[in-house]
Every structure is written in structure tokens, then in C-alpha cells.
Structure I
Amino acid sequence: MQNNQQKIVLIGGPGTGKTTVLNALKEKNFFCFDEVSRAVTLKAQEKGIEQLFLTEPLLFSKMLLEGREEQYLNAEKTKNDIVFFDRGIPDVYAYLNYFKTEYPPVFIEKSKDYKYDIVFHFSPWEEIHTTDNERYESFEESIAIDNFLIKAYSELGYKIITIPFGSVDERANYIINSLSCDL
């Protein structure tokens with residue numbers, strides 16, 4: 001287990017640029033875990049379920065929780081000092097709260113058990129917001145979800161660092177420069 005490893009999570013509503021910046025960080029040779037929900041959604045679509053989150057939100061969220069917990073544990077097995085995550089464990093119950101779905105306490109318990117060192121927040125940005133087969137939320141829904149994400153992480157005691165709008169490189173460099181101060 002990496003005691004000095006920094007686990008850094010990128011949060012924000014759908015379509016805010018997290019994955020694009022994560023890919024830029026990968027290009028700069030940082031170790032990154034991709035978003036789990038796209039894989040879960042695509043797997044369900046292969047079985048004929050168009051939007052698993054909308055039809056079975058608790059099952060979808062359980063699968064996300066398991067996937068994100070597995071990522072966290074796999075990060076600890078690496079020799080990387082810095083690990084980035086495209087969304088974190090608290091995102092799961094934040095989304096359930098947004099959709100007013102009841103869920104067992106394990107969702108919050110896991111969020112308390114697996115802590116991240118730094119949380120970078122991507123604000124909703126209409127200029128770059130798009131939808132696709134896995135991301136169906138409107139810009140207005142992205143704003144609302146973003147509020148639930150901020151609330152969930154804040155309630156867990158995280159200090160949230162908001163990434164300024166800018167090019168992909170500017171945003172990635174902002175993160176890297178912020179880490180330089182913390183290393």
C-alpha cells in the first residue's frame with residue numbers, strides 16, 4: 001500500500017470536461033482511472049437496457065460503487081505517487097440524492113472509508129456541454145447534479161478546488177501546478 005500516494009479525484013456534473021482533462025493528464029504520463037459509469041452503461045446497452053440508471057438506479061449505483069472501490073484498491077497496489085480518478089465514490093450517492101432514490105447506508109459508509117487527498121471540481125460550462133448515448137443530461141440537469149456533488153463532498157469534509165475555465169492544456173496545467181504546491 002502506498003502511504004504517501006496522493007489520490008486525486010475529478011468531480012463535476014456531466015459534460016464539464018473532466019474526462020478530456022483526465023486524458024490530457026494521461027498524455028503527460030500521469031496514472032489515471034477512467035470513469036466507471038460509461039463501461040457499466042455500455043454493458044447494459046449490450047443487454048438491451050438503454051439507460052440502466054433510469055430503469056434500475058440502485059443496481060446501476062451498486063455496480064458503480066463496486067467499480068470505484070475496486071479502482072481505489074487497485075490504485076493502492078501501484079507504485080504511483082499520484083493517481084487520478086474520473087469521479088469518486090461519493091459521486092454515487094450524490095447522484096442517488098439528485099434522483100431522490102433511497103439507498104442503504106453502505107453508499108455513505110464506503111465514501112467515508114475510502115478518502116481522496118485532493119478534489120478538483122469542474123463547474124458546468126455551457127460552451128463545452130454535449131450529450132451522447134451515455135451522457136443524456138441537459139445542461140440544466142448538469143448544474144443541478146453538480147450542486148448535489150458539491151454538497152456530498154462538502155459534507156464529507158473535503159476542501160474542493162474549482163478548476164477555472166480554459167483550454168484543455170490550461171486546465172490540466174492548473175491541476176499539475178496545484179499539485180506542485182502540495183508535493
Structure II
Amino acid sequence: MSPRPKIALDKQTIVLAAAQLANEQGSDHVTLALLAKKLNIKPPSLYNHFEGLPGIKRELALFSLEKLYDGLEAEALEKSPGEESVLAITDAYLSFARENPGLYEFALSAPDPSDGQVNRAGERIVRLVISKIQPFNLSDDEAIHAVRGLRSIMHGFASLEQKGGFGMPLDLDESYKLAVITFLRGMKISG
């Protein structure tokens with residue numbers, strides 16, 4: 001048997017390989033055995049960098065939230081606060097879910113809800129969306145309700161699409177945009 005080729009193994013290399021594995025096969029397929037195989041190492045080598053699978057999943061959750069935030073922020077920065085920037089954010093969200101199906105799953109379910117770093121990454125996304133809905137003149141509570149409503153629309157659509165839940169021959173992007181616009185118009189009326 002020939003020896004395994006040596007690779008430079010560090011946390012970032014492992015996380016990127018785990019992210020690729022998640023996107024290719026789904027979050028449930030991120031296991032120590034499959035990740036080690038992908039990296040061409042033995043599973044115990046992963047313990048030199050992480051506290052087992054829970055540690056890797058925590059890093060994937062954090063990586064996913066940061067990658068999602070970066071995509072949302074990049075789109076939002078190009079637009080003024082209000083309907084145009086919210087539409088850009090919702091488009092970026094759906095694009096992230098489509099392009100990163102495994103990472104998207106990790107962005108939704110952090111392994112430890114009491115993890116401060118992961119929570120802060122999620123809160124950055126909420127603050128970004130709140131900053132872009134300010135022109136709707138919502139109270140603080142109404143803004144949180146609006147973020148929850150938008151998240152429900154975005155996640156519901158992305159989830160249904162990933163599961164093949166839309167079978168009618170109509171443009172999915174148009175359906176998504178109409179759902180978001182209808183929600184935003186409702187905010188204008190109630191806000």
C-alpha cells in the first residue's frame with residue numbers, strides 16, 4: 001500500500017472541505033469518516049484541530065452565517081435602504097441557499113444555541129436587515145416582526161424549492177419576488 005500524500009492540514013482547510021462535502025452531499029453527510037476520506041487522512045487526525053464532529057459542525061454553522069452575511073451585505077451596500085435594498089437582500093439569500101444547499105442547512109441550525117460567537121453572527125444578519133427596512137418607519141418591535149416575516153418567506157421558499165415543492169411551470173424567481181413585494185407593501189400599510 002502506498003503512503004498517503006502529505007497535505008497541509010489546518011482548521012480552514014478542514015472547514016472548506018467540510019463545506020464542500022455539505023454542499024455536495026447534504027449536511028447529514030458531514031461525518032468524520034467522510035471528511036477524513038475527502039482530505040485523504042485518518043479520522044483521528046481531525047481531533048488535532050477540532051473537538052470531534054460537534055466542533056466541526058459549530059465551525060460550519062459560523063462559516064455559513066458569515067458567508068451568508070457577506071453575500072447579503074454585498075448586495076445591500078449597493079442599494080439605498082428601503083424596498084430596493086430589501087429585494088436585493090432577499091435575492092442574495094435565495095442565491096446563497098441555491099448555491100450552498102449544505103451550508104444553508106448549517107446556517108439555519110447552530111449546534112449550540114448558547115454559543116455567543118454563532119449568535120453574534122446571526123445577529124449581524126438581523127441588524128443588517130433592520131437597517132435596510134428603516135424607511136418603513138417601524139417601531140423596534142415591528143422591525144423584529146418584519147425580519148421574522150421576511151425570514152419566513154425566504155426560508156420557506158428556499159426550503160420548498162430545495163425539496164422540489166414547486167411543480168407548476170411558472171417562473172420561480174417571479175413568484176419569489178411577488179411574495180416579497182406583497183410582504184413589503186403590507187409593511188407600508190401597517191407601518
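For which of the structures I, II does the calculation of helix-only ellipticity at 222 nm (-39500 (n - 2.57) for each DSSP H run of 4 or more, over all residues; to 500) return -16000?
Details: I: -16000; II: -23500.
Source structure: I.
Out of I, II, which structure matches 19.8 when mean count of other Cβ atoms within 10 Å over residues 91-98 is calculated?
Values: I: 22.4; II: 19.8.
Label of the originating structure: II.
To which of I, II does the computed value 18.2 (Kirkwood radius over Cα pairs in Å) belong?
Details: I: 16.7; II: 18.2.
Working through the options, I get structure II.
Which structure, out of I, II, was relative contact order in percent (Cα under 8 Å, 6 or more apart) derived from, given a value of 21?
On the way: I: 35; II: 21.
Answer by label: II.
Each value in this text was obtained by applying a stated rule to the coordinates, not by laboratory testing. Since this is a predicted model, take the numbers as computed values, not measurements. Cβ atoms are built from the backbone, for glycine too; each structure is taken alone.
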